[in-house]
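> There are structures below to look over.
Just so it is clear, none of the values below were taken in a lab; they were calculated from the coordinates. From a predicted model like this one, the values you see are computed outputs, not experimental measurements. Cβ atoms are built from the backbone, for glycine too; each structure is taken alone.
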Structure P
Amino acid sequence: MEHYATSQQVYAAGLIFARLGAFVMLIPGIGETFVPARVRLAFAFLFALLLWPIVGAVAPAVPGAVSDVAGMIIKEVLIGLMMGAVLRLFMTSLSTAGEIVSIQTTLSFAQTANPTEAQPSTSLGTFLGLLGLLLVMTTGLHHLFIAAIVKSYSIFPFTRAVPVADAGQLAIQTVSRSFGLGLQLSAPVMVFSVVFTLATGLVARVMPQFQVFFVATPLQVLLGLSVFALSIGSIGMVWVDRYRQLLVPFGG
């Protein structure tokens, strides 16, 4: 390898690839399970070659022991996994909103294979998950992912230890924020469901002989999906704005 690159250059590129490879495996979009692993690794490798002239100069010297080299690689992998996992966890806000809307519209039993989670979920949850991927690519959020990984070398330099406690706290905050955002995104349908349930309850009380169940169920599905369709634009805008706010601590 000395004819093409020095051992220091190879070591620095390896550290960059370790962080980028773990990061790319989890980020929304190219990190989905339906994207072949070879494609993701090839993208991370090319990205590492592009990033090496920028951050390769600040890489530490090659350690004398193999165990120290393995420790540095593991540390870079953990940092990449931490950042990618936070971005992946926030995607669950759309799944939460889809689950809540499905429950309120009595469509929770309609299960569809969700390519973003590699497991079946409600049809509306799958739809919102795919909508989130579309918004990530069309609004330029994937460019912020790249900016975040570049900025991470200033926040988490090679010489800094893995902030395990801070990473755990950030993960907990991300999960709580994503769940709260899911409730907010599904709020229009939830409000409609409460009003509709109260109205059908009053009709059943006033007219006991009226078959409320056979009339209310189709109306609940139709009107609930109509409210969901009318609010889908606001759902997308609010979610994209919150995702941008999430990237601020990473420098995105």
Structure Q
Amino acid sequence: MPRLGIMTAMNEEFAHLSRHITNASTRDIGPRTFHEGTIHDTDVVLVCARIGKVAAATTATALIQSYGVEEILFTGVAGGIAPHVGVGDIVIGKHLVQHDFDIKGLLGCPRFTIPLLNVSHIPACDRLLETAERAAQAAQKDPEYRRAITSLAAREPRIHSGTIASGDIFVSSPEEKAGLLSGIPDLLCVEMEGAAVAQVCAEHNVPYVVARVISDAANGDAHVDFATFVESAAALASEKLVLEFIKQLKQ
């Protein structure tokens, strides 16, 4: 089995997952602690990247260069953008876009296009994408996860695969949401790290996938929804998803 790098952006998600590592050893690189060990007999390196694209890119680079991880899974929360994406849903990223990247046509690059890669939508690894989709289906059926979501959102969680956008801004208003959809019509959700990880992985030819749990609807009440969701369900959802992902990888 390839060595798997597992990244979270928040300590709550990291704490839940770290309980499952056996034969663990830790090492500090800069301000981050990397936990190396096994989960379900799979070699993993788990780390909390913290919030933002630079933090995520730095962490992904360390995973690849210092630990030699051969695949990366990023998990955490996101804000729903598409009308049919709701709180508690799981979104698997087929493509990642940096929604705040725009060099205004310089070098012939349209909005969102990364000059070094000459693409705007960075594709995930098909094999890991399929694995994440199967893991999401299994996690969705978990009674504990379903109870947490239905008690908070009063709806049954669903699974989506499509475009995820990242940027160094917490989207929290209908105006921001509408602006993102006008530029990226196929956008499902928005977060602050995944596309940076995608770029690092593309540059190093490392397969990656991003799986997000929707914490809010990216509207005027996003800060209330987000805080409640993180405390009540986000860490649990990420835990279930990652454990199922590793099980599916082994199969």
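> Computing relative contact order in percent (Cα under 8 Å, 6 or more apart) for each of P, Q, which one ends up highest? All intermediate terms of the calculation are to be shown ahead of the outcome.
Details: P: 23; Q: 29.
Once relative contact order in percent (Cα under 8 Å, 6 or more apart) is tallied for P, Q, the winner is Q.
> Here's a follow-up. Work out which structure the value 0.25 belongs to, where FRET efficiency 1/(1 + (r/R0)^6) of positions 25 and 145 (r between Cβ atoms, R0 = 25 Å, to 0.05) was derived from one of P, Q.
Working: P: 1.00; Q: 0.25.
Going through each structure in turn, the value belongs to Q.
> -11500 is what came out when helix-only ellipticity at 222 nm (-39500 (n - 2.57) for each DSSP H run of 4 or more, over all residues; to 500) was calculated for one structure; which of P, Q is it?
Numbers: P: -25000; Q: -11500.
Clearly, the read-out refers to Q.
> Turning to a different aspect of this structure: Ranked by mean count of other Cβ atoms within 10 Å over residues 65-72, which of P, Q sits at the highest value? Write down the numbers at each step before the final one.
Details: P: 11.9; Q: 17.9.
With respect to mean count of other Cβ atoms within 10 Å over residues 65-72, the highest-scoring structure among P, Q is Q.
> Please state which of the structures P, Q yields 24.0 when mean count of other Cβ atoms within 10 Å over residues 17-24 is computed from it.
On the way: P: 24.0; Q: 14.6.
Derived from P, not from the others.
> For FRET efficiency 1/(1 + (r/R0)^6) of positions 49 and 129 (r between Cβ atoms, R0 = 35 Å, to 0.05), find whichever of P, Q sits highest and give me its label.
Between P, Q, the highest calculated value is found for Q.
> A follow-up question, please. Figure out for me which of the structures P, Q the number 14.7, 48 belongs to, where Rg and Dmax of the Cα atoms in Å, for residues 177-240 alone was derived from the coordinates. Walk me through the numbers before you get to the answer.
Working: P: 14.7, 48; Q: 14.2, 39.
Structure of origin is P.
> By the measure Rg/Rh (Cα atoms, Kirkwood Rh), tell me the structure among P, Q with the highest figure.
Result for Rg/Rh (Cα atoms, Kirkwood Rh) over P, Q: largest is P.
> If we compute FRET efficiency 1/(1 + (r/R0)^6) of positions 73 and 105 (r between Cβ atoms, R0 = 30 Å, to 0.05) for structures P, Q, which one ends up with the highest value? Intermediate results must be reported in sequence, preceding the final value.
Working: P: 0.05; Q: 0.30.
Answer by largest value of FRET efficiency 1/(1 + (r/R0)^6) of positions 73 and 105 (r between Cβ atoms, R0 = 30 Å, to 0.05): Q.
> Another question about this same structure. Any idea which of P, Q comes out highest on mean count of other Cβ atoms within 10 Å over residues 97-104? Let's see the in-between values first.
Details: P: 23.5; Q: 17.8.
Largest calculated value belongs to P.
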